[in-house]
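J.: The structures come next, written out as structure tokens.
Bear in mind that the values in this text are calculations on the coordinates, not laboratory data. A quick note: this is a predicted structure, and the numbers were derived from the prediction, not measured. Cβ atoms are built from the backbone, for glycine too; each structure is taken alone.
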Structure P
Amino acid sequence: MNRVLAALDVPTTREAVSMADRIRRHVAGLKIGSQLFTAEGPSLVRELVDRGDQIFLDLKYHDIPNTVAEAVRSAALLGVWMVNVHASGGVKMMKAAWEAADQAADTRGSRPLVIAVTVLTSFDEEGFRAIGMNRSIAAQVEALAVMAQDAGLDGVVASPREIAVIRARCGAQFQIVTPGIRTGVVSPGDDQARTMTAADAVRAGATYVVVGRPILRAADPGSAAADLACEIAGD
């Protein structure tokens, strides 16, 4: 099983399609986030879906339940494979998101995976306390993961540092999508605080790892993606 989701963190359709063409056969799916979606919108998602790509639409919806439900419904009708919401929106919001995705399956034939963001990987403990949180990041991630599972969601987004505690509480079938993947020493300008290598994250129990810069900035992105997939698989 290929566990690599490549983050298309590029500004234009032209660059996104070019990168997708270079890496798609080496990855499990492609992630479209706020930068690319804001610049190019639903038409790019449709284009890549039509090409057969599994798209993880990473827009982290966080609003009142009805608004999030309608956003998830729209995403599902685009044909995306996976979509996410913020777990901190609460159980009612997460349930509304799952129900909207499930209802959209009546039109598209299948429903996307719906997962919940726990705590952004840019936070360290000091930054987490600065926004008024009075428990550790690991404790908060665990609590939010349990809430997401109780709401019926398929899994969560969490840093590699919290994988073990999520697996222990939520079981083997719960999806854990892990950003914050790095292949070497984190540079001083990097905005990721809680990181791990892809292979270590998968050994810890990640279902998928989201990889951006190590693939996008490689001289040969296709080879970089293929090497990463082989490294994870232990080949």
Structure Q
Amino acid sequence: MKYLELSYAEAAQNLACDEALLEIFEQTDDGEELLRLWQAEQFFVVLGHGDKWREEVDASACAANGIPVLRRCSGGGTVLQGPGCFNYSLILRQDNFAAGSVRAAFDFVLARHCRCLEPVIGSPVFIKGISDLTLGERKFSGNAQYRKRRYVLVHGTFLLDFDLCSMEKFLRIPKRQPDYRRQRGHSDFLVNLAVDAARLRKSLRSCWSAEDACAAMPLEATIQRLVSERYRCTGWNEKF
């Protein structure tokens, strides 16, 4: 598997990068796969593809604090990004899983993340809901996916040193939630992992055998097109 560590200062570019990578791999279809790792410099809200922003976000608080609200290409729930949130993105071949199986793709990725994290943190890690990783009943990793014919993007977050109280300020309690959440507020539902970014990075690269740096790709033009067409557009970000 190839490895790419690439973060952008602008939220829209970070979201567009994942979709651009999926597009390029889908078009090239050379059998390669990729692990991208990145971290955000500033806070921003990310809606799942089908989320209704008026239900998920405290728009007034976001506007007053200059917090952008963007929509990603993948499903899943609304999250707050920012410093202390570590992100991974995997571009995987569809033939790793049963054809068209969303659950199989999540199981493939999350089971591997459980195995690589448990020795690092010294605690059992559980898969709960459709796509959460937890310590006991508290979530530290949310995950989502976006599928093409040949490849699938599976991406997600790890909370390491995140300001959990900021979730309460900018996000509403979601209407759609896994049973194990039991209507808990964000601060009671979420937990930070007691591991630093350098150690997590090393562990993820090891568990995916992501040893070789990704060769240069025509990435920037695709990112800028997607940013222009989607991620900076009110029509995309507020479409529901």
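J.: Matching task: -9500 is the computed value of helix-only ellipticity at 222 nm (-39500 (n - 2.57) for each DSSP H run of 4 or more, over all residues; to 500). Pick the structure from P, Q.
T.: Only one of P, Q returns -9500 for helix-only ellipticity at 222 nm (-39500 (n - 2.57) for each DSSP H run of 4 or more, over all residues; to 500), namely Q.
J.: Name the one structure among P, Q that distance in nm of label points 7 Å out along Cα→Cβ at positions 48 and 104 of 2.2 was derived from.
T.: Q
J.: Using distance in nm of label points 7 Å out along Cα→Cβ at positions 80 and 224, single out the structure from P, Q with the greatest value.
T.: Checked P, Q; max of distance in nm of label points 7 Å out along Cα→Cβ at positions 80 and 224 sits with Q.
J.: For Rg/Rh (Cα atoms, Kirkwood Rh), for residues 120-159 alone, find whichever of P, Q sits highest and give me its label.
T.: Q
J.: For Cα Rg over 2.2 N^0.38 Å, for residues 96-199 alone, which of P, Q scores largest?
T.: Answer by largest value of Cα Rg over 2.2 N^0.38 Å, for residues 96-199 alone: P.
J.: Which structure, out of P, Q, was relative contact order in percent (Cα under 8 Å, 6 or more apart) derived from, given a value of 19?
T.: Only one of P, Q returns 19 for relative contact order in percent (Cα under 8 Å, 6 or more apart), namely P.
J.: Could I ask something else about it? If mean count of other Cβ atoms within 10 Å over residues 32-39 computes to 18.8, which of P, Q did it come from?
T.: For mean count of other Cβ atoms within 10 Å over residues 32-39, the value 18.8 is produced by structure Q.
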